[in-house]
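> Okay, got some structures for you below.
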Structure 1
Amino acid sequence: MENSCDVCEQRKVVRRNQKTGTAICQNCYGIARYKDTSLHEKCFECGEVKHVAGRDEGGLAICPNCYQRARYKDTSLHEKCLKCDEVKPVARRSETGRAICNTCQQRSRIGSCKECLQTKVIQALGLCYACYQRKRRADTIQSSPA
């Protein structure tokens, strides 16, 4: 059901939280779960208490860093990249579902920054990393109570 999310106030597909009754979109729900320290567990790999990204065969918690590292090292999960034809970890998939590696994904994000007009990797909103961070800091300062 498309409605307005009570958290981010954007018009999205939302669901009602059964406990609180608030309408929340999938993105805000994920962020709330990530920040909820009562859901954090000790990672069996590194021993840090963090958000659980996955579990091993025995059901033990794995943190996001260890999960990514394990996926990167597990060559059975690697596929031939659509663009460079090398067998590498999958960063994302094309519209047809074919694998694209991280190097090729980064290469496809190079463009002209709307703010500084330099040719760099575009992060978001058509801005390079430096300009995007600058905009985020400025937005945070403007939205914080005086």
Structure 2
Amino acid sequence: MIEFNVLWFGVLVANFLILILVLNTLLFKPVIGLVKERRRMRSELLEEAEALAQKKETALLRLKDEMAGVKEKAIDIYTTIRQEGLVTQHELIKKSHEEAVTKLNNALSEISLEVDKAAASIKGDIEKYSNEIAAKLTHGYVKNN
């Protein structure tokens, strides 16, 4: 049946121990080393990623602050330019109004002079026509009587 041979048992145990030593040296230690190296690299990459994420957040906050400052500056510049434009507009309107008033006054003066000339001319004509009418009326009355 089954026999137990010490010699072959010793050979099997020795063979098993040699196999474990060979596998440990050639397979287990390099694989364990690779796993440890991978874990180390992974942790380094995670730390680097976290540092970059923090750096990104800091840069975004700084950018937002700069954008807010630039926006305020743009609003100030816009307000200043708008105020200058309104002042210029009011000055131009005032100047145009003054010119219009001056032209209107000059036109009224010219019209007044023309009215006076026309009135003087008509007065002379009225006297002439009234004398003619009176002469014709009185002459016609005198002839009929």
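> For the read-out distance in nm of label points 7 Å out along Cα→Cβ at positions 111 and 127, a value of 1.5 was computed from one structure; give its label from 1, 2.
Going label by label, the one that fits is 1.
> Follow-up. Taking 8, 9, 9, 8, 8, 7, 7, 6, 6, 5, 5, 5, 4, 4, 3, 3, 2, 2, 1, 0 as the value of P(r) over Cα pairs in 10 Å bins from 0, in percent derived from one of the structures shown (1, 2), identify that structure.
2
> Right, another one. Tell me which of 1, 2 gives 4.3 when you compute distance in nm of label points 7 Å out along Cα→Cβ at positions 39 and 119. The partial results should precede the final answer.
On the way: 1: 4.3; 2: 11.9.
Going label by label, the one that fits is 1.
> Matching task: 28 is the computed value of volume of the Cα convex hull per residue in Å³, for residues 31-70 alone. Pick the structure from 1, 2.
Label of the originating structure: 2.
> Starting from the value 11.1: which structure in 1, 2 was distance in nm of label points 7 Å out along Cα→Cβ at positions 23 and 103 calculated from?
2
> Given a value of -8500 for helix-only ellipticity at 222 nm (-39500 (n - 2.57) for each DSSP H run of 4 or more, over all residues; to 500), calculated from one of 1, 2, which structure does it belong to?
1
> Next question, about the same structure. Can you rank 1, 2 by distance in nm of label points 7 Å out along Cα→Cβ at positions 47 and 135 and just name the one with the largest value?
2
Bear in mind these aren't lab numbers, they're just calculated from the coordinates by the rules spelled out. The structure displayed is predicted, hence computed values, not measured ones. Cβ atoms are built from the backbone, for glycine too; each structure is taken alone.
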